[in-house]
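Derivation of every value follows stated rules applied to the coordinates shown; laboratory data play no part. Computed from a predicted model, the values in this text were never measured in an experiment. Cβ atoms are built from the backbone, for glycine too; each structure is taken alone.
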Structure P
Amino acid sequence: MENSKDWTDALLYFVPALLVSGAMLLVVKRFLDRDHQARLIEAKRSMQKESLPLKLQAYERLVLFLERISPNSLLVRTHRAGVSASQLHADLLATIRAEFEHNLSQQIYISSAAWEAVKNSKEDTLRLINSAYETAGQNANGIQLSSSIFELVMKEESIPSQMAIDVLKREVKQLLG
């Protein structure tokens, strides 16, 4: 009998102590989880604050790229007096490809949809120039090719680079809130 009284006394001391310890453990765990979450949120905010200028710079560079490969701008910068259509055609294509390669790393900072719009713009501009070259003919001069490009641009509903610029602008607005 004495033995069962000892067990009962022991249970009366240890059960409440275990319950209090368990409750304290839960309280401490919740506190530590909240602290951990607060630190994660703060780290995320800090990282976003640091990455925002890089993202904005990427959007700026890609808008500049798109402006530089728009047919009007491209022809003004690339055309030289007395150049043949085939030479101008080659120069235009090389300029677009070089500009694109120069900006390849910017895709890290923008969405996949925006990057796809930039790539499509480049490809559509190349197609437009190739189509104008076929229309003008190999024996044409640079001025005739330029005219052919301008005519195709005028027939298009919108310039390929402008559509991509609009996508980039929308994303920047979302980024900035």
Structure Q
Amino acid sequence: MTPDPIIPHQIRKVYEGRIFSLMVESITLPTGGALDVEIIRHPGSVVLIPVTDAGEIILVQQYRHAIGRWVWELPAGSLKRNEDPDEAAVRECHEEIGLVPGRVERLGALYPTPGYCDEEMIFYRASGLRAPVDGESAQPDEDEDLEPQPFSIEQIRSMISAGEIIDMKTVAALYWMRG
């Protein structure tokens, strides 16, 4: 039987940013001890596995300032306030790789850092990729400088083994990638 969730008796917002908020929540543990827990509150995100007609997976390379390097990863993005994740998957695919998916299939969801963040990453397979037509425009985020490129699953596995792919969501998505 799963224990009931612990309800905080005090919540303080320390920071409100563009993408997330930082909260300090005071809780009492089941053992009776008191604890202040720092939590990043995040609206959630979508992660795309864009599959070409040839069966390749499109990754994007982008600079990640937090780690000071360029990273190959699956396209992904945060949900906007009250945005439907299925619609966000289509939007992010268009914004990040410049192609519109004919189909998005929800595969599952993971919490990348549940020890201090409530972000839920929802994974999608995007297929039937096509160039946008008149009236379909996408606005990449201003901080994105992306280079999309297709890879075979074997190439992606080799890149992970060689330390060329270090992004955890991309490595975790191998579970859903089928050759």
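Brief remarks on what is shown
- Structure from which 32.7, 118 was derived, Rg and Dmax of the Cα atoms in Å, options P, Q: P
- Origin of the derived value -30000 (helix-only ellipticity at 222 nm (-39500 (n - 2.57) for each DSSP H run of 4 or more, over all residues; to 500); candidates P, Q): P
- Computed 0.45 for FRET efficiency 1/(1 + (r/R0)^6) of positions 26 and 106 (r between Cβ atoms, R0 = 35 Å, to 0.05) - originating structure among P, Q: Q
- Answer label among P, Q for the case where relative contact order in percent (Cα under 8 Å, 6 or more apart), calculated from the coordinates, equals 22: Q
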